[in-house]
Structures are given as structure tokens and as C-alpha cells.
Structure P
Amino acid sequence: MEATLDLPETGDAPFSLDLSDDQRELRDWAHGFAERTIRPAAAEWDEREETPWPIIQEAAKIGLYGFEGLAQFYSDPTGLTLPIVNEELFWGDAGIGMAIFGTTLAVAGIVGNGSGEQIGEWVPQCFGTVEDPKVASFCVSEPDAGSDVSALRTRAKYDAAKDEWILNGQKAWATNGGIANVHVVVASVEPELGARGQASFVIPPNTPGLEMGTKVKKHGLRASHTADVFLADCRIPGSCLLGGRAKLDERLARTREGVRSRGQAAMATFEASRPTVGAQAIGIARAAYEYALQYARDREQFGRAIIENQAIAFTLADMKMEIDAARLLVWRASWMGRTGKPFAAAEGSMSKLKAGEVAVWATERAIQILGGNGYTREFPVERWHRDAKIYTIFEGTSEIQRLVIARAISGVHIR
């Protein structure tokens, strides 16, 4: 008797990694903008170290920059469209990509902590209009508080008589800091409660008491503006507390009673954004891999293309494998976040950690494949290498990501 294996029809398969028609269309649309508009301008804006307002406006004209576009990317029930679009734009250039997408971190802070009314009021103001595009800034880090968000010194005090909050402090490393239309600031309301005594506030446009400090001259992402932000008796309406006073009071009361709270103002935003940040790193890594692959096919030494050497070919094989592996982690975390699956093993941190380290590793390999050419500014791989490094540092260093993962899988508060 012959044994037979009944296989289901292909159309009945319950699992697929195929992108939908809408996802492919949006990917190709974003890639086209990156290829035609972003990449040709990348070297110029990297040298200028200025915000590329003309390119932001071009992105706004086609609907790539703005509340409607972001809502469309986020509305995908699989959660994949937003990281897919980010990967393509950062394939074009990470500095310009961050100038376009840096606003979304502030938007995530508003959406993650604010009420429906606050979201409707403030998110559109983060982007401005096609004729007059604006940017927004999410301000968390401080000179003495980077990885340790519980050490924030920026204070928010409530003036009940005027129903106003008064903010004082200094923020560091703020993307779009000082040039933003809307600033979202994380401040300590009750310092003795550490990170759980913090809240997020919207600083409306042109609010007195907010000033830009020194603009940071960076190793990479030079087309993205980064600066300190100073808050000196900065008064804002009580309605600018994201989530509202009642919600904050309830959370603080639970914390004082020893009840563990899910919410930390800064961490809630970072948890939501880490897979998207990982997708940005993948875009940089993929750009370097594709350039190195083509270079290895074209470059001849000792009478043959250098890709015919195993050392080169194997390196390219490893680059492709690592990039694809990182992308799968990003897609998994994005899907989990969008569908409400808990990050029981810190899958969001896994995705950002892997993608950031792959980006640094892959861009370094690309420089090595190009040899001396890779070390010059005549070729883009040195810029991609500079841009990649920040992805092992910001929104949680690699060490912090490993700490988060270790705590999640062990159940132990590892220090």
C-alpha cells in the first residue's frame, strides 16, 4: 500500500509572509520618492547639516508627510506598513529620513498618552500644512539622564489658581528641539516616585519660556536637527497635560499605595516606536548591502570581479542573511504591537537591538568591501556607516535593550 500525504490547497494556507497589494503599492511609492528625491540630495544636506525643508515640503505635497499619511500607514491591521515605509525612506538617506519622520515620535507621545480630544487638537499642528510644513519634537533625555529616565530633573508644578503647569529644566538630544511647532516634554511631577511620577506635556507653538540651546554637531544623521531645549518658568494651560489631571492623579495615587502601574510617560512612547526605529536601521543596512553587492560585481582585481573571491561573496551572503533576520524581528514586533499582543519577551527591544547592531555591522562590511574608496566621501557607504551608529545608542542603547530583554525572559530585576 502506498502512503499518501494530503496537502492543503495553497489558497487555504493559514500563514503567509506575502505583502498585500496595498502594502506593495505603498512600499513602491515610498521607494520611488526615496530614489528620485531623497538619495540625490543626501550628500548635500549631510554637508550642510541643515533641516531639508524643501524635501519635507515635497513629501508633504505627495501626502508622505502629514497626519493623513501617517494615519494611513498606521491603519494597516498587520502593523507592517509603517516599518515598510520607514525602511524605504531611510534606504534613501537616514538624515533626511529622520527630518521627515522625526515628528512621528512626538506624535506617538501624544497618541500614546493623550485623550481623543488632545490627539485631534495637537497632532495636525505637529505637521503644519503643505504650504507651511512644521515639525514636532519629543523631549525626554537630559544632560544627566539618558538611559536612566527615572533621573529626570525637569519639573512640572501645577498652579491651581490659574490652572497652569509651570515647567523648568533642560532637555538634551532633542530631535527638532527648538525649531518644532509643537514640543512634547516628559517632566517629573512627583520626583520621589521616580519614573512613575512623570507625565507628558504639550508645549504649544511660541510659548514663552521655551528656548533652543546649542545645536548639536553630530557624527551622523546630519540633515536632522538636534539641539538642547531650555524650559524656564514655561507656563502652559492645564489642558496641555496629556491624558488629563484626573488620570494623572489616579495613577500617582496607585503608585503611592504600592500598586504597580503599566504607564511610564517616556517608556510607553519608546515601546511603541522601537520596531519602527529598527526598520529605519534596516533601511540603512540594506542600502549599504545593495551598494556593496553591485560594487563587488563591477570592481575587478587580478583579472576578475572581486565578488568571485569567497571572502567577499561570503561577507555579502552574511549581510543579506542578517538584514533579512532583523527585518523579520521588526515585522514580528510591529505585528504584535498593532494587534495587541504583549511583548512578553521584550520583542520590541529585540527588534531594535538586532536591527541597530546589524546596521553598524553591515555598513562597516560595506566599507571593507570598497576598500579605500569606502573610506572617502566620494562614495556613500562612509555616510551610511556614520548614520548607522546612532541606532545602537538612541531610544535605548544596546546595553539597555539587553537589560530589558533579560528582565523579561528571567522575571528577575537585573541591574
Structure Q
Amino acid sequence: MGDFSLELNEDQLQIQKWVHDFAENVVRPAGHEWDEREETPWPIIEEAARIGLYSFDFVANCFLDPTGLQMALVNEEMRWGDAGIALAIFGSTLAVAGIYGNGTPEQHAEWIPQCFGTPDKIKLAAFGVSEPDAGSDVSSLTSRAVYDEAKDEWVLNGTKTWITNGGIANTHVLVVSVDPSLGSRGHASFVVPEGTKGISQGQKFKKMGIRASHTAEVVLDDCRVPGRCLLGGKDRLEERLARAREGKRTSSQAAMSTFEASRPLVGAQAVGIARAAHEYALEYAKQRRQFGRTIIENQAIAFKLADMQMRTDAARLLVWRAAWMAATAKKFESGEGSQSKLYAGETAVWVTEQAIQILGGYGYVREYPVERWHRDAKIYTIFEGTSEIQRLVISRAISGVHIQ
């Protein structure tokens, strides 16, 4: 007999239940209110910090799980509660991924704890790549970082957009160009610490979904940061730029290394939304009576629910595979990270739409949560790489051809 198993261990099950209880008792009941308010749910973030859910220690312990599944489980359970509130709580982790993926061990130790603060003094962090004219095409970034050797400072200018926690974060991690002639290979990541002059919030966006999460522009106007805020350090940057100028292969790009690490977790979030909608629609179908019987007794409804279950489970398996591969340093040979994010995101949109259809008119009104879940789900085919970009990554990986 082999050792293969999909059974979760005791630690994973305990944390899963703990997070689920918080999602069920605190997050889900508040989902409608904060969606309507379109404001950061500070009382819920404070409660998450009080119990240790929003903390450096909790996130670090999750990422130390050798199977890679713990953070995926947490993300699924939280989005089962409410995607907008969950992103407000865990939006800082993308900045953490940016620091971890591009920084030195010393920078990890200095900056990652500052992304969370303490229960008594909560901090938020933000990660920014996209710009008004550079979304999927990250090679088109126009924001610039210029080194001032006399002061050992980098001067940052430009505008970032669609930034979670943008402008309200204490710590910003931003990807900007240091050599525009090299396209995406000329990018670098910088930490902009709390209190830095020259960084400000631009437009705050009013969104279709995930409304409890703050999304805004970040404006850089001669924003000066110390040399130590360049993630990875100047020597590593100069070496990478030199190799790029010679036409040689370089290490992973600043933005892509962050997204590759986060894609399975984004997929897990979408699975949580799909699961919530399927469970809700299933219970509704077992209780709703039409023509003298419950609607689940009709094949048209029962088969739809069967497909919803199947697709949600399949998405979760893709997520778990990619999360395990990332944690065990298995190379994504066929775009497995993108596969997980792509399929889970499109599944969440499809499942939530089917849930609305099953509830009929009730599914279309805000008194029932499925319309909100559908609005929340749509972003998962757009942010951190659109569905089209994920298909590009996968097709390039499986073919070896530079498909455009």
C-alpha cells in the first residue's frame, strides 16, 4: 500500500474548524452590511486580530505547513463567509508574498511583521503592480524608480491602480520600472514604509463586488525611500539587469514571482464562494415547494446541483495540487498554478449564477446572499491575471511556443 492520501491531518482540521467558526459566526452575518456600506470593516479586522487570526504568527504558521494546504484551507473558509470582508482581513498577505518572494532574509524579518502590527495597533499592507495603462501587460509599467547615489535613496514616481488597501495601508510594496528599455525584466520591488512623504491615495473605486475591501489608486510624487527598501538589494538588482541587457535568462520577474505564489490561494478563495453558493442553493431547493413537491425532486434542479458540486470539488483538487506543488518546490510544468486559479474563478462565477437561477426571483434580490456572491465571484476571472492571461500561461507551458 502506498502513502498517498487526501485526508487532512489533525492540525489542519482544527485550524479549518476554527476559521470556519469565525467565518460562520462573525464574518457571514456582517457580509450584507459591509457590502452596502462599501467601507473597510475595521471592527471585524480588530476581532480577527484579537483572536490571532489577523497576525504575522498565524500567517507564518500556515505557510510553514509542509503540504501547502493550510493557507488554501483558510482562504476557502474565509471566502465561504464573505469575500469582501475576507479580503479586507487578508489583503495584507499579498504584500507579504511580495516581500517574501523578492526580499532577503533580513528584509523578511524587518518588513513582514510590520504588515500586520499588533492587536493593540493594527497595521495594513498593500501590494501594487497595475497602472492605468498597464494591467495584464505588466511590461508597460511607466512608474519609475531612479537611484540617488549621493543620498542612497530611490525616488519613485507614477500612479498605481486597483490596489487593495491602496493609500490606507501602513506599508506599501510596489513594483516599478528601474530600466524601461528592458520591459518587465527591468522591474524591481520596493517597500514604501509608513510615514513616507510623496505617497498618497488617489481615486477610491466603487466596485461591483468585494465592496468591503478598499480598492484605490496610489500616487507617487517624488516619493523617496532608503536604499534598503529595494527588495533583494542593489547588488542583486544590478546583476539581474546586467544579465538582461546581455540577453541572458534572468531570475523570476518581481511581479510574476508574487502572482505565481498566490494563484493557488486565489483559486481557494473562489472555491469558498462557489461552495457557499452551492450549499445555500441546495438547502433552498430541499425546502422550496412548487407544484406540490420540493424543487429538488425535479431533475432540472437536482442535476444542476450535482454539476455545481462536481465543479466545485474539481476546482478544489486543482487548487490543492498547485498549493502542494508550490510548497514542495515542484516545478509548474503545465501552468498548474494558473490552471487552479482559472478553473476555480470561472467555476465560482458559474456556480453562483446557477444558485441565482435556482432561487429564482429571490436569488436576484439583496435580501438573499447569492446575488452578492455572484458579484463577488466575477473579480476572480479578472484580478491577479485575467482568465485570458491564465490560458496564455497554460498554453505556452504545454506547447513550448511563445503564443501571443
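Each reported figure results from applying straightforward, stated rules to the coordinates on display, with no laboratory input. Predicted model, so just to flag it, every value in this text is computed and none were measured. Cβ atoms are built from the backbone, for glycine too; each structure is taken alone.
A few points about this structure:
- A value of 0.8 for distance in nm of label points 7 Å out along Cα→Cβ at positions 15 and 335, calculated from one of P, Q, originates in structure P.
- Test item: distance in nm of label points 7 Å out along Cα→Cβ at positions 247 and 359 calculated as 5.9, pick one of P, Q: Q
- Per Kirkwood radius over Cα pairs in Å, the highest-valued of structures P, Q: P
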